[in-house]
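What follows is a set of structures to go through.
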Structure 1
Amino acid sequence: MKDLVTFMAQNLVNDPSQVQVEQIERPHVTVLQLRVAPEDMGRVIGKGGRVANAMRTLLRVAAAREGKRVILDIV
């Protein structure tokens, strides 16, 4: 899951070297925290949060195939 988020974010931003994804395991759920450069934040969130919601949807589907729950936080 971490690799999927990293791949999506690196292809959206202008500075892929600033993309960082931290994986936090909690009971029954995995939390992925995405950090990007401040000037790329708008590209990751998108107008009205559409890009962020699309990323969360793809992540949710991929996690469901493995029988897991995943939450994406954009920090």
Structure 2
Amino acid sequence: MNLKELVEYITKALVENPDDVTVGVTENADSVAIEVHVAPTDMGRVIGKGGRIANSVRVLARIAAMRHGKRATLDIV
């Protein structure tokens, strides 16, 4: 499972409208930038209280990217 599939799988499990989830990945030589787009009604579910869920997904993305020797950033749009 690559990084995009991992983030997409986790995000779709959290939201009520999984069909509205899109994940974009931009890779450089040493970094990966991930943008997650969700429906406006699902923003609270993805971010969580105090940003806890978003931070957890970011940590998982960073760990998965580190396995490939890269750094990852995740933005929820």
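Can you spot which of 1, 2 the value 2.1 was calculated from, given it is distance in nm of label points 7 Å out along Cα→Cβ at positions 40 and 56?
Numbers: 1: 2.1; 2: 2.7.
Computing distance in nm of label points 7 Å out along Cα→Cβ at positions 40 and 56 on every structure in 1, 2 gives 2.1 only for 1.
Looking across 1, 2, the calculation of distance in nm of label points 7 Å out along Cα→Cβ at positions 48 and 64 that yields 1.5 traces back to 2.
We did not get these values from a lab; they are worked out from the coordinates using the rules stated. Quick caveat, the model's predicted, so the values are computed rather than measured. Cβ atoms are built from the backbone, for glycine too; each structure is taken alone.
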